[in-house]
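As structure tokens, here come the structures.
Laboratory data are not the source of any read-out in this text; all were calculated from the coordinates shown. Please read all numbers here as calculations on a predicted model, not as lab measurements. Cβ atoms are built from the backbone, for glycine too; each structure is taken alone.
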Structure 1
Amino acid sequence: MKEKKITGADYLYLALYAFAGVGMELVLLNMIEPFFGMKTGAYTTPQHIIHWVITCIVWLGAGLFLIQLAKKKYAFDLLKCKSSLRLWQWVGIILCMVISAAAHYVQWEGFKPLLEYQSNGAVKFVFQYIYYVFESFLLSLIVIFGQKAFEMWFHNDKIPYGGIVLALTWGLMHIVTKSSVEVGLLTALSGFLYGSAYLVAGKDYRKTLPLMCFMFMV
């Protein structure tokens, strides 16, 4: 039997599966949690924490499954790439962090972590930022698999295709979930920036994930 050739479409499907994994939170919010008396927009502090913990477990399971699937089925190991960063890459990483933090500052009209700490209190703040780590984890997979897909199609590794995929999926999704075109476009720009950060970090996942977490949270 002839072995199936691996194509860019295979990796694009992985990126879309990761996006679907992010979207599983909507299933929890709108279909599962209401059965247990958890009403969106009226969560108590324990209910918020329960929601974040369950969502993190779902996201972790989805992400690990996709990582293993890519490794087993396509021989694509996210941790295989290790890069020693040059000076221009360090400059690029710092620039990505500064641009991201500045964009959040403008969007939130202040320092995002401080505002969320003041709004949520210490306990909710801690759990929410753990939740952000796991969301960043799945977003990073959208970037990486999306990048791999388009590199296979166009044989060009200088364009942040993964960021474009993230912008068109997770980014524009915020137009619907936040009922705001402005928020959707700003989030799409953030997604593109995350894809750029992945390339600047030399596609080294050990560097990319902490970088994306910082950019997402600060």
Structure 2
Amino acid sequence: MRHRIAGNRMNMPEPRRRSARRNLMIGLIRYDRIQTTEARARAIRAEAEKLIDVAVKGHAAAQKYLASVVSDQEKASQLLAFARRGRFSLNAAVASNEDRAVQLKAPLTEKGRKFLEDKLKERREELLKIIANEDEAEKALQAAYDAMVIELRARRLILRTLPDELVVKKMFEELAPRYAGRPGGYTRITKLGKRKGDASDIAQIALV
């Protein structure tokens, strides 16, 4: 029976083939273009475009959700940048040493407590500069965290295939905005002639 042999086999054993496909896709996304044999370029094209499509749709879904709460695009971008620096709430306060003991945390010195209080105060002022109303600011910040969760699901789907954080980061921060609204067709294959030695067909696969 012909199970598990669909698609381009690239003339190598399965574990090596999976590794080669992964490395070719990582190189394509990292450098925007790579040269390889035409057969290998065609073998990775469909999967690479599928992964880029996951990033584009995940990024768009996150942006759409945040826009439903914060209509101002500039404020939405500032909120996302603020949210990516860690969890925060306007109601946050530094716990007393008694409460920290219950939580099995080490007690704070006066200097350490002042440092944390100043940090909370600084973040509070930064958030209220973006949105002055406290209730609206808290609601908008929660929407930014929820948007990050939506995008995180898409990131995890891609990381299963491409376990490279820098490549996935580029897909969401650079490629997803670039291809927003584009219905596929993210790559182009250009034939480059024959390779010296074995006369294999050489091609360049590039992100459009």
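Distance in nm of label points 7 Å out along Cα→Cβ at positions 47 and 119 computed as 1.8: which structure among 1, 2? Working through the options, I get structure 1. Assuming 73, 40, 37 is Cα extents along the principal axes in Å as calculated from a single structure, say which of 1, 2 it is. The read-out was computed on structure 2. As an exercise: relative contact order in percent (Cα under 8 Å, 6 or more apart), calculated from one structure in 1, 2, equals 30. Which structure is it? For relative contact order in percent (Cα under 8 Å, 6 or more apart), the value 30 is produced by structure 1.
Taking distance in nm of label points 7 Å out along Cα→Cβ at positions 71 and 151 as the measure, the highest value among 1, 2 is held by 2. Structures 1, 2 were shown, and percent of Cα pairs over 17 Å apart, for residues 111-166 alone at 59 was computed from 2. With helix-only ellipticity at 222 nm (-39500 (n - 2.57) for each DSSP H run of 4 or more, over all residues; to 500) derived from the coordinates and found to be -20000, which of 1, 2 does the value describe? Considering all the candidates, the number was obtained from 2. Kindly point out which one of 1, 2 the value 3, 13, 19, 18, 14, 14, 13, 4, 1, 0 was derived from, the read-out being P(r) over Cα pairs in 5 Å bins from 0, in percent, for residues 79-158 alone. It traces back to 2.
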